[in-house]
Structure P
Amino acid sequence: MSAALTIVGLGSGDADQLTVGIIKKMKHAATLYVRTLDHPVLNDLKQEGLEMTSFDAIYEAKDSFPEVYDEIADRLIEAARKGEPGTEIVYAVPGHPMVAEASVRLLKERCPQMGISLRVMGGESFLDEAFIRLGFDPIEGFQLLDASSLNTELVQPQLHTLVGQVYDVFTASDVKLCLMDVYPDDYPVFVGHALGVQGQEIIHKVPLHDLDRIEGYGNLSLIYVPKNTDDALRRRSFARLHEIVNILRSPGGCPWDQEQTHQSIRKNLIEETYEVIETIDEDDPDHMKEELGDLLLQILLHAQMEEEVGTFNVYDVIEGLNDKLIFRHPHVFGEQQAENANEALQNWEQMKAEEKKRKGQDVQQTSVLDGIPRDLPALMKGYKLQKKAAKVGFDWDDVEGVFAKIEEELAELKEAVQHNQSAEERKLELGDLLFAAANVARFIDTDPEEALAATNRKFIQRFQYIEERLREQGRTPSDSNVDEMEQYWQAAKKAGL
């Protein structure tokens, strides 16, 4: 047997707001504990002769809030276990026990396991005063967020938002930076200190960018962001993008979008992918941002088509990707280790094989070459085929063997051309030569697709240099000859193009 434990709320800070029942509980407690003495109502209670023990010292001794709350819960449970049966220990917390009280949550989890009777009595929370003093109705849509774990994904501008646990100006600064990712820098917000406490209440209305310039942050501070249904504030949300694509495809939307199928916009997906690659090669972040958006649109359109027939939606796609990323990174989300990129890649491949087993695929019956997309560009596909074959030992010992193979294939191509073999035979011999050349890439740690893309860009720059020099003379390449253009080509090389 042990003493019973009762948790009571001290309200938002004014003694007049305490219920008679809670005051009686505290007065008749065998032992009265308070989480912190830093609460206005406790001064009045001390004047009435109540003796109490606070846990303020734990805040100084521990490095983090979770450690503080864990220690408080342990001490209260130990006190209850040692208490006389039939007596009652009271633990008083600011506000309402069930609002933003981590120590209460821990006690609710642990007391039943320890056989300790636990009762929670309400109390006015800071929310009650916020609704009154800040003048909004939560039925219109409301969210309460914790400043210590705030992120942009949680913020919904269409809801009234209260941010609690804003203990100091540093926390306020973090809140400001997070909110500025969602709201305009000058969006009006409110800072409330000691709401409802006579003689201490202060309410500031400030532009968002001044949020961390307000003084007086402490245990009784909060930030209020009024709701806003302006679509402009939802432009940065994925949900709004999904909504827009749905509207475009719906009756009354865009006739062109409504007519599209997977096959009709298949080429668009390929085109947009290459346009993104171009911005990467050009190191153009602004253009990249735009092209990534165009690529994302293609993904949304394909997902929307499947949503319309009920197979899956884009959120199913995201869920599957999240699951895959976590599963294939056991060195990040699990207990495995990866000291370098090569070990991380090995983990990835190992988990891919495990996925196949879980899906019922017989790994022994699959080909080493499986998993390479059929429609990859030929040079890239050849490179990937060679890499997969090399992993199981089908490879040359060194690059010299590849060079010999290139010479062999070049000789066979020359023979096919010189002996006027069929177009099909010449095509196959050329393919063999390109395939062998791509194989060199693995030995010199270079992606052949990127190498050829760089050479293409170099050719474009140098040929455009030739065109520009001829244009200065009122001429075009058609008016020139190969010797003259070669001279300009060499000049372009010297110019570093």
Structure Q
Amino acid sequence: MITNHLAILQIVLPLMAAPICSLINRAKACWLFATAVAWLVFAMSLSLFLEVQTNGGIRYEIGGWQPPWGIEYHIDALASFVLLLISAMAAISLSAFQRRITIEIPKHKQGLFYTAFLLCLTGLLGIVVTGDAFNIFVFLEISSLSAYALIALGQDRRALTASFEYLIMGTIGATFILIGIGLLYMQTGTLNIADLQTRIPEISHLRSVHAAFGFFTIGIFLKLALFPLHHWLPGAYAHAPSVVSTFLAATATKVALYLLYRVFYTIFGFEFSFEVLQLHYILMPLSLLAIVISSLNAIFQQDVKKMLAYSSLGQIGYMTLGIALLSEAGLVASILHLFNHAFIKGALFMTMACFLFRTPSVRLEDLSGAGRAMPGVGAAFVVGGLGLIGIPLTSGFISKWLLVSAVIEQGHWWLVAIIVVSSLLALVYVWRVVEYLFFREPSAELLANKQPIGALLPFTWLILLSTVYFGINSDLPVQAAKAAAMALQ
């Protein structure tokens, strides 16, 4: 049955569709084709998610070769959760941004854009499903190289600089990860993740294994943009085309965080990572610095896309802080915040794309009065901002509350104070935008501009209403996050 092959089909389908887009090379046809592929991949991911929730993990042997000799795809509760996130944001992004793509990307480059987008989707999905350590590197490079190209398509010349900086930092990160994989292969003779998991405890005393751990740590921190290895991210998000900013903000760092879970909980194991080498003593201070410093940086940004980028760096700190608590409750909060933040931040970047239909840029001065001229978009930003702050009745509140509960469980009241202060800082930078949107007079040009927004605003509200729904009825995502955390134990 075809359902038995969904694990491989969701990788093969966008991978094969990508070169077809470059051959079609007609903007509307490429959009229709790529969007249909993205929704089909989402349907597969949803089917896999429901299957895993019902019957447990799925293992798929490529070519019928049994592991560790053959390559295996393994989809557990955590992988299925992240797959659902990636595929949903890909399908929504392509469906919502068709008009912005025609405006922001030259017509003769649009076929190549859809090719790169599908390759990026393939790479991100592949990182999540593969059970082979070297395949992680392969899919990481597929997603990264295509992301560099997507960012460089931005209209602003600074997009090229941002793409080049991301390329340099991303290549260093990928090289470190590859060196770590090589060191483990040298000592174990296997690349299968499950096989590595059983063999590493026997050789955990070797210096080469410790070195591999160090290379993985730096490489993943670079890909994750964890402070202070974050300098590539603000420019990449701010100057990329709107659809690219939205998709990458919702998925790229989240997949890097998934890789952190997979490497340190599965490959090296919790005991080696956190009890022997005590990774949490590095992760905790870096997380707190990311939360506070990134939030402060966000306050002083004039470009709202760059403000949202710095906000993402602070939210990454929340996720890694949950890991550093070394508790199941902290891990559940981290995984849930990964999921909730992806959709909230994706929706906020979509509101910026809506404003760009009628404003010359998303700098604060250009957004003066835009919320009054475009009340539907302004209201959408307010709802997304409330979720970002963590106000009750939004999904952002649920994951932050679980994180605070995990902190209180361990008696770290000083951490609660830092989380509260950082939420107040988020309130400050969100309010700055709200003040410009609603408490400034719109210009005559803005009031006269009636350019239609198209499908972008309805899809933005679809995401936002789902975040409100899961803020009121959080059982499904919380249970999925708990199952994902159990899969790592």
Structure R
Amino acid sequence: MDSPILELKNITKLYPGVVALDNVSLCFRKGEVHAIVGENGAGKSTFIKIITGAIKQTSGQLFFEGKEITDNSPQKAIELGITTIYQEINLFQNLSVAENIYYNRYDTKYGLINFKELEIKAKTVLDKLGVDINPSELVKSLTVGYQQLVEIAKSLSRTVKVMIMDEPSACLTNNELKYLFDIVKRLREEGVAIIYISHRLEEIFQICDKVSVFRDGHYIKTMDVAETNKSELIRLMVNRELTESYPCIQLQKGEKVLEVKNLTTEFIKDVSFSAYKGERLGFAGLVGSGRTETARAIFGADKLLSGEIYVHGKKVNIYSPEDAIKKGIVLIPEDRKKQGVFLYRSVRDNIVFSYAPKIANLLGIISKKKECTVCDEQISKLSIKTPSLEQLARNLSGGNQQKLVLGKWLLMNCDIIIFDEPTRGIDVGAKQEIYQLMNELSENGKVIIIISSELPELIGMSDRIIVMSEGRKIGELEGRDITQERILELASETRRIVK
């Protein structure tokens, strides 16, 4: 085997009160797809940021092609040939695909950009990926999955020797995922070293050669993928056995809590369904099918054109999220970073944001003592990992950010809780905790509505599943009828409504 193209020796990163990485050593080779796995908070993101020059290690050495790099920075990493594709898309929505791929690197003449030439160059990169995207199209008109593919094209438009993929598949459809896997295989054949980070462990076994496990800031072990299995990886990641992927509960369906009749917005048409006390109701469908849009309509985030909503048998008027919350409906959104948490506010501020009026006195002054008591209770109840109440939400792991959103809403004691992609970008251990919390809420009589692109998750956690397509309800499955094949069969149908 060739000598490593990238090697990190004895890397340690300290933050006040936190050891993010503790004496980690690891190397990466050309033409190898090397996965890094671990729970949120294991140190993966810190490790990657050190490689890309976004942060500097407290101690330790970084070598590239055998030479020590002492002055690393984002620009230096790019010059060396290290590129990164992050889970959060970083594109200019109002610029074209071509403009995004070559942003800040336009060839100009007399200060003018030759857009035709720019689009030809971009088309060459896209063709290399095997992706059929019009380079003149505005990025905002693309699906999230295709925007992710543009991110990959942007990276490949440079000289690439090491490519870091951080949760690249989180928002891809099965068809788009095939593009991604083809790209990874092609890059491997070209001798590019790929560092692949994903919480979807099945992907590791499909495309990776090696896998390294991190836990609590420590490097645990590196293995050949062919010589390990999913159970061993999970055990090494969480340091305990996880025997059930989806904790099973059996509950009797209670009284009707939510009823939706002919709900219509700009994005959905005549959607009708009911949900019952203690029920876990799933929503399935392909990307753009109307699952999220149905949740947004119920929560008052999208304007209703027609239709009726009933809560506990009473018709309610919901014109905004504030109206929905007052009626006992809350939404944990798909994009928690943009819509769920205040990233630059503290853990304390996030938890009590909606609950503050209830712990304020007659003059509107909030009791700090009550505030801290409430926050401590939620942190303990949900096992939120944070060094203090004043920690910024942006510094928490994805799983802990998700718990933060949940903690905020649990204080409101609502009866209907909508989870949109509840475990996207969350590690296997945190997933188990979220599943258990959902079950506890269900056992306490709450209506749990689950929207998920991961069919095994949806099947494992739902008592009943509604299938959407083209903004309409296509079918409804229950009991033994809930299978992956049947869901996909219905999700692919169009213009057929099943009452």
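No lab work stands behind these numbers, since they all come straight from the coordinates. Small disclaimer: the values here were computed from a predicted structure and weren't measured. Cβ atoms are built from the backbone, for glycine too; each structure is taken alone.
Quick one: helix-only ellipticity at 222 nm (-39500 (n - 2.57) for each DSSP H run of 4 or more, over all residues; to 500) came out at -9500 when computed from one of P, Q, R, so which one is it? Display every interim value, and only then the final one.
Working: P: -17000; Q: -25500; R: -9500.
Considering all the candidates, the number was obtained from R.
1.10 is what came out when Rg/Rh (Cα atoms, Kirkwood Rh), for residues 257-344 alone was calculated for one structure; which of P, Q, R is it? The read-out was computed on structure P. If FRET efficiency 1/(1 + (r/R0)^6) of positions 137 and 481 (r between Cβ atoms, R0 = 35 Å, to 0.05) computes to 0.00, which of P, Q, R did it come from? Computed on structure P. For the structures shown (P, Q, R), mean projected area of the Cα convex hull in nm² is largest in P.
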